[in-house]
Structure 1
């Protein structure tokens, strides 16, 4: 099981998603800026990649802000939220 954001980024890298140092820094910045948990940062990153097919920093931050503002604490809650709000159809 993947425990932290760093391991998740490594897994994504092994699947072909390449992140530059600037993107990795931004991913960690977004997590800290929104005070998001590891799980919410991983979920926001996953949903960003599913929606945009590449890393889009503004979309990622927007998701993190939505999750924290709406007190979403789990991956399942986040997925329900983006479906309910028609942000993504996954």
Structure 2
């Protein structure tokens, strides 16, 4: 049962990556692209957590936390830049 749930989670993560990349490519404004990149970082954090669970090495959870923090700071910086304009 748990293996089936992990496989379903992997498939859902794959579809999230496909839709995120599609939104990144067809995004009309810079804000659309920033949101798509932010969503892709959240999905990649989920992928890292899934890999940590499957491999049994929970040190990757720390990597996912640091990656999430850096992603949050990067999105804040980009939002501030877009707010001020070029």
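We did not get these values from a lab; they are worked out from the coordinates using the rules stated. These figures come from a predicted structure and were not determined experimentally. Cβ atoms are built from the backbone, for glycine too; each structure is taken alone.
Name the one structure among 1, 2 that FRET efficiency 1/(1 + (r/R0)^6) of positions 30 and 62 (r between Cβ atoms, R0 = 30 Å, to 0.05) of 1.00 was derived from.
For FRET efficiency 1/(1 + (r/R0)^6) of positions 30 and 62 (r between Cβ atoms, R0 = 30 Å, to 0.05), the value 1.00 is produced by structure 1.
For mean count of other Cβ atoms within 10 Å over residues 14-21, the calculated result is 9.8, so let me know which of 1, 2 that is.
Checking each candidate, the match is 1.
Work out which structure the value -0.82 belongs to, where log10 I(q)/I(0) by the Debye sum over Cα atoms at q = 0.19 Å⁻¹ was derived from one of 1, 2.
1
Taking -21500 as the value of helix-only ellipticity at 222 nm (-39500 (n - 2.57) for each DSSP H run of 4 or more, over all residues; to 500) derived from one of the structures shown (1, 2), identify that structure.
The correct label is 1.
For distance in nm of label points 7 Å out along Cα→Cβ at positions 46 and 78, the calculated result is 0.7, so let me know which of 1, 2 that is.
1
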